[in-house]
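Each structure below appears as structure tokens.
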Structure P
Amino acid sequence: MAEETLLSDDFLRQLMGVGEVDLMVGIPTHNNAQTIGATVAVVEESFRQNFTRDRVVIVNVDGGSRDGTPDEVLKSITETHPSLRGLTSLRTIHRITTRYTGGPSPGGALRSILAAADLVRAKACAVISPQSPGLDTNVVKNLLQPAYRENFDFVAPLYSRHKFEGLLARLVLYPMTRALFGRGIRELHSTDFGFSGKLATQCLGEDVWGEDPVRKSPEIWMVISAIASGLNCGQTFLGPKVQPATTSGTDIVTAIRETVGALFWCLESHQDFWTRVANPEPVPTFGPDHELTTDTVRINRKRIYELFQKGVTDLSPILKTILTDQTRTEVERIAALDERNCRIENQLWVTVVLEFATAYHHNVMNRDHLLQSFVPLYRGRMYSFLAEHHSSTPDEIEKDTEKLCLEFERQKPYLLETWKAK
């Protein structure tokens, strides 16, 4: 049962008024009044089209909006679509909203959603971002259906991306998770995903919600917890990944803190699992397992190269604490090369990532500073990828990704050795 301290009296009354449901969609918000109405409309239309006979509810958890976002949730359908009013389904479509405490955070929002799902005994749930430009009724259906009808406990999204987008996932998160935890989840970090009521209750009961990595990237912890618990994890294709026009994207330092930091933390919290897990197994996928486009995009490779060089030079004393002498010497040698010859190949890159993970585990320095020190080396690897694959086809890039995954697998014994060393 959900911890009642998570739920305000008003929220409890709303949930008890809804009763038990089959499906729940949680929408975390913070100052999203301009987009939340359209998001709720799409979710309700998906319910009408695809889950006509099922008991459903939309739960908005708000991080303290000052623009009237919760009000927009409650009036969006009745005012913008007065002919619908939740009655074209064979069951009423409920909409409720609450504000969670502690200020806006992905972890705080997800915890409230899980508590609501637990209380209404939802069989399957989805979290949907209010800032998803590509959201349509099929996205909602594709996230809910595997958990509801196919017995999956976590449903990660898959997107069509440009070949130079999502590189942090391609170069670190996906291959490392596949090699260590045995499941290759391509989109480990996402604002849209599905899960079972069983997983919701399990995660709600874990004493991790005060941890910084869970506050910032709870979905990474959630999917790895599902894998480590032996639950069924799958992926579903949602179409193109469209960035919201109202944001400029997350800067690379923040992205690494939130994602790589969460993954390193999960190595700590689930080390009993990954230190003994066998060879990786394929992840069931609904639709294509990846899709890359080759549209022309402008990327300032020279700037990335310069930031890599400067970062390695400036951080040389810190890198001595994190990397072995052999690894650091090789990184510094490559950073001294000109643009045409500067390349961090798979073998060195994997060694760098694993030595950073080990240093994180052994607390060789402040963990936030350690993750910041990872940034210039990631830029070096990113520069190498961009230079090497400037004219590559999607198939060629995918073959290279597979080689990187295998290199992570090959070096897993090295991580185990250094992880256990005192």
Structure Q
Amino acid sequence: MGALTVAKFGGTSVATAGQLLKVKSIIDAGAARRVIVPSAPGKATPQDTKITDLLYLAQQLAAKSQGFDALWDKISGRFLEISRELALDLDLVPALMEVKARLAAGAGAQYAASRGEALHGRVVAALLRAEYVDAAEVVLFDRSGRLDPRSYELIRARCSGPGRYVIPGFYGADASGEIRTFSRGGSDVTGSVVARALGAAIYENWTDVSGVLMTDPRVVAEAKPIVEITYRELRELSYMGASVLHEEAVFPVQGLNIPINIRNTNRPEDPGTMIVSERDPGHQVVVGIAGTKGFTVFNVEKAMMNAEIGFGRRLLDVFERLGVSYEHTPTGIDTMSVVVSDKQFTGTTTSEQIIEDITAAVKPDSIKVVPGMALVATVGQGMKHAIGTAARLFTALAKARVNVRMIDQGSSEQNIIVGVEEQDLATAIRAIYNEFA
């Protein structure tokens, strides 16, 4: 197929007729942009409700045998208004009536959630004079709910011609033909799957920001954009809450070294952020800083634990048996800490229950529980080669009078994670950013 660009457009990029005209200009400006993956319409105004959320609500009402005509008029009216404003040669009414009928007949939540993309894909295809490809015909899920590798062959066969193609994001179908969706925000994943299937030269992900920023702009208003970042660095930042791209979107393209370019639909002249397999760190030792609150640390102390075979296994087995996943396990010669997200605690699984089970399993000398912890990740593949990076980081925190309660460095040496008290999170992020930006 020659050089090809797969372009995915997020909900804000396709929210209104005006936004769709921007999309058309972007597509028309690049002949290689021949395969388009649109999301469902996002919010047209801050007060709006996303179409996907309205579709979820319609399905819930139908499941309770409650009427949803007024809600449906709002949903269908949004699509028809966009189509009318664009003066499209498209009759959406039959497709809208089919969706409403299937919801009334008891269609499930995944079917409902997918219809925003399915319907809007038809609008985008009509606007671009492109061939509409129903994702349910080419994106398949296996019995375990994972992507079926046959999807790549189906996409390649269907989109091998010279024209433009529109494949809605977010959904596909299982072996029985039932609609299945990726997790929320999964249109990013669809775009990545399509890019891999077609061996694209680049996968463009168009959104409402000009790339990935070095840190949260709500904490550091002047945060700089990241010019280039690796897949692994982005994963580290995403894990700590930096969310510009769906965390699973890197996997399909990573194996073929297809770069992802995060771009801004409202500022198409901005180069955005390039996500690549490898980068030359140069002077950019640290690419990003991300942090999040809501962690509890279980500090377990026992003399000579390092000589006690199976100690770590028995300790972690406590968390497994209680259905609690852990985030990090910093260790010392006589200490082992387990960091747990507060989201793991339920009515039946409490700190008290965990302490009781740890005591029975490993008979520690002491257990100290530290709630109210925030984690801050400083990420950059250049850190493992740059002497003094850790010293700079901790000096910056000390000058800001931030008390570091925990330190953990990944084996890849691409990140340093520190635990601080929740009230110090913003201060810590600003201090590290000012040191490395």
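The numbers here are math on the coordinates, done by the rules we state, and not lab data. Computed from a prediction, not measured in an experiment: that's the story for all the values here. Cβ atoms are built from the backbone, for glycine too; each structure is taken alone.
Among candidates P, Q, the computation of helix-only ellipticity at 222 nm (-39500 (n - 2.57) for each DSSP H run of 4 or more, over all residues; to 500) that gave -11000 used structure Q.
Taking mean count of other Cβ atoms within 10 Å over residues 95-102 as the measure, the highest value among P, Q is held by P.
One of P, Q was used to compute P(r) over Cα pairs in 10 Å bins from 0, in percent, for residues 15-102 alone, and the result was 18, 51, 28, 3. Which label is that? Going through each structure in turn, the value belongs to P. Could you tell me which structure in P, Q was used to calculate distance in nm of label points 7 Å out along Cα→Cβ at positions 199 and 239 as 3.4? It must be structure Q, since only it matches. Looking at FRET efficiency 1/(1 + (r/R0)^6) of positions 135 and 287 (r between Cβ atoms, R0 = 30 Å, to 0.05) over structures P, Q, structure P comes out largest. Each of the structures P, Q was assessed by mean count of other Cβ atoms within 10 Å over residues 271-278; the largest value belongs to Q.
Could you figure out which one of P, Q the value 75, 54, 41 for Cα extents along the principal axes in Å was computed from? Attributed to the structure labelled Q.
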